[in-house]
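Down below are the structures I want you to see.
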Structure I
């Protein structure tokens, strides 16, 4: 059984090349089931989905990797041109 850390720690990384800007944010918190993101939107929770829409409109993409008990990693990639 996975337990939540008493003190979850976020970390981040920013990178840029000629063609792509990247932002990666990761934590060791409780995590969540990403399959439920659409259902959560219907309940009014729009944070990650709104970010995804904004980044998609800019030609980029958002990748969310999370599992209950294992934390979350979000990667945002946006073209620089």
Structure II
């Protein structure tokens, strides 16, 4: 989860991390640990879009845990920037 923090808000990282730890604990007998890199966008309404695995050195169960951790986020709409 190290690269997740690049360009991300701390609350976002905490929210994904909490889900990730919960899912990995629940499925610890199914997953093999490795590196899974995801790419996605978040629209102004707070919805996660275009979520994809771009690299996975672990097994499919671990990739699914990572995808679920991001997919389940309930983000508030983004504030408009003053300008």
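Each reported figure results from applying straightforward, stated rules to the coordinates on display, with no laboratory input. Predicted model only: the values in this text are computed from it and were never measured. Cβ atoms are built from the backbone, for glycine too; each structure is taken alone.
See the values below:
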{"item": "Rg/Rh (Cα atoms, Kirkwood Rh) from the coordinates reads 1.00; which among I, II", "result": "II"}
{"item": "Read-out distance in nm of label points 7 Å out along Cα→Cβ at positions 11 and 67, computed value 2.8, structure in I, II", "result": "II"}
{"item": "Per relative contact order in percent (Cα under 8 Å, 6 or more apart), the highest-valued of structures I, II", "result": "I"}
{"item": "For helix-only ellipticity at 222 nm (-39500 (n - 2.57) for each DSSP H run of 4 or more, over all residues; to 500) computed as -11500, the structure of I, II it came from", "result": "II"}
